[in-house]
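As structure tokens, here come the structures.
Just so you know, all these numbers are worked out from the coordinates, no wet-lab data involved. Remember, it's a predicted structure, so these values are computed and weren't measured experimentally. Cβ atoms are built from the backbone, for glycine too; each structure is taken alone.
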Structure 1
Amino acid sequence: MIVFLYGHDDYRRTEKKRAVIAEFVKKRSAMGLEAFDFENKNMQTAAEEFLRTRSLFDVPKLVLVENAFELEAKQLAKFLKPFLETKESTILLSEKDKPVKALAFLLEKPAISQKFDALTGAEWLAFIKAAAKERGANLAPAAAQLLANVFQGDTWGLVTELEKLAGFSAARGAKMIEKNDLIEFDLEVAPNYWALMNGLKSLDLRSRLYAFESMLALSDPPAKIFNILAAQWQEKTPHMAEYDLAVKSGKVDYEEALVDLLVS
């Protein structure tokens, strides 16, 4: 049997992988569990030997294959296909990407596949509420929505935050964690990148400087900001070209050029 987990939500995919392993150990035995990292090409041979070798006790086997897609697709297919319908051996794969055509059988029966895309909308909010309840973090609806906005697409970050909030919630007893509590923890939605980029072109000096400081706070390199702005701010193209030449000749750096441009 082959179990194939895939998708860009690493947290939920990893949790499912752990659940499959835990269920196997509970029902079978840890004696039959082995992991092989195919980033090392020799591990394919080692995995085949483990799967085909019969022990005195003949226990069922679960093979966890890490980095399976590092192996050439046709070679990986040749390794996997003989085990598609075996009952005594299970191969578990967990990958970010959807399989290429040569491995499309991973998405079809008898293989078992499950996709873990990033959750959005109502599904994402429901996940947050369930994860908060599981950890004992008593969230008000507005607080849950703020977390949904802040951590959209970042399940690991969300769960880490909920672990912290669980302790805070326990200290407050039955009192709910409100949105304002989260704001006091300096939890806020990251500014919209392109809105900030447009802010750099504002007629108002304070708006331009605020946008620039916000982009630097996001750890954006000044060179990146300069080059994107140069491509968008066409009326400033001649000035941007002069600043670019000054940077490349060592007279100023990109941050100094941007400040000079924005205050002028």
Structure 2
Amino acid sequence: MELTLKKRKKNTIIPGFSLTLGYTMIYLGIIVLIPLSMVFFNTLSMSWSEFWETIAHPRAVASYKLSFGTALAAGLINVVFGTIIAWVLIRYEFPGKKIVDGLVDLPFALPTAVAGISLATLYSPNGWIGQFFDFKIAFTPLGIIIALTFIGLPFVVRTVQPVLQNLGSELEEASASLGASRLQTFVKVIFPELLPAIITGFSLTFARSLGEYGSVVFIAGNMPMKTEITPLIIMTKLEQYDYVGATAIATVMLVTSFVLLLVINIIQWYTNRKFNLH
């Protein structure tokens, strides 16, 4: 029996654990870990007072609040409407469904600069959409949220879609046959199954929005202390050859993003464990 198991392990299509793990660590080291470590190494050349003065500058602090606030808002909006879109694409048949399904991936294929220019043109005070509002949309935090919602929508839709597809309509029919209302069916049956995928989609949208530059810089207006995002401050410092200052601010974004994503992953693990136990 043991010989048979050993032969099966040796005859696997993918090479053994040691080789694949080594390749994985080398690949992650070259592509991810080494570039990220350079951010910390460059920052170490600063004294603590210089580092604190750079990251705690009022202009930088205002950009942190704007970047994290708008990323959070865009993520929450996409959670709601992305789940609805995924539901419609899976549960209903209608003319042009494949076209709508393809349009969901458009933000992935469209260059971010093109998206930014298009959104700024649409929502500017004289734009096709902006002219109908009594308040400004472009060049305000609201415009930034719209841009981040645009680029983050596919993450939620594509993570929720496969889960809905695997659920099928049998669960809903069984719940209805037992006397549950539509609300009870969604809250007790559907939502617990979708929650891990929704959290994953939110974390992907949130992470993408934090580092987004191209689609935001045109619609933001880039006014210091008001509509200036953190990636723009980093780019400005790089253009001024202040590489150490740029890496200091990048370190703050990197560490904060890592902590927030860690918290989101812990919440996702907890929800998975809780519902699996039930």
Structure 3
Amino acid sequence: MKRHWLAWVTILLLGYAFLYGPIVSLIVYSFNENRLVTVWSGFSTRWYTTLLENQALLDAAGLSLKIAALNASLAVVLGTLAALALVRFRKTRGHRTLGVMVTAPLVMPEVMIGLSLLLLFVAMEGLIGWPAGRGQTTILLAHATFSMAYVTVVVQSRLSSFDRSLEEAALDLGARPTKVFFTITLPLIAPALVAGWLLAFTLSLDDLVVASFVSGPGSTTLPMLVYSSVRLGISPQINALATIIIALVSFAVLVAGLLMRQTGKSQG
């Protein structure tokens, strides 16, 4: 029994080492003084200072953060409305069709999403003249398309076990449906909304494939800039930038996990 336990622990550690070893190496070498990323010559934070002087990277980071924040907010609104429709109107005609359409981006390859949205934007520009070219707007719409699917799943899981007796009591006491939603429903599902916002923000900040299809001149996001820089050779600045992104994403995932755990406890 003990041998089996040791074997499983060894396999688990090897798996984690395979997954997270390169990430740890990247973080360590971001503090390397040498310009060569594979030759350690001493501890230094010079590449973080140099990174702050790289205007192209700063502009791309600012654009990515702006799009990610707007996308997360838009995805939360659309995802919440979709979740409400799926949970509250289960007997309505077309319920299953709506559920399939909302969750389709979860399983659809990103290449297909990016290509289909590019063709859609080109067709819309030819018919109504909007959006005029590819840029921030098209990236935002594309990110919101697949981000809202994740938000819908998160909010739907919270609404499925929602105690509607509170809403019914408020309605019986004369409260209007709008007031019931904002004073009772919204505060109770707030942890799920925050978790969905953080998840959508992270997905948008990390996206490369879809943004590559729907972006245009002057709308280079951070993942696109990093990818183009790595193709020409890995720079220590990229290690420093990747370390900062890993820290931000890890923090966002941790907060989302804590919120989901809190939501699970409240449901129990």
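Odds and ends about this structure:
- When mean projected area of the Cα convex hull in nm², for residues 48-183 alone is computed for each of 1, 2, 3, the largest belongs to: 2
- Structures 1, 2, 3 were shown, and distance in nm of label points 7 Å out along Cα→Cβ at positions 88 and 104 at 1.1 was computed from 2.
- When distance in nm of label points 7 Å out along Cα→Cβ at positions 80 and 216 is computed for each of 1, 2, 3, the largest belongs to: 1
- Computed 5.5 for distance in nm of label points 7 Å out along Cα→Cβ at positions 176 and 240 - originating structure among 1, 2, 3: 3
- With Cα extents along the principal axes in Å derived as 64, 61, 32, matching label from 1, 2, 3: 2
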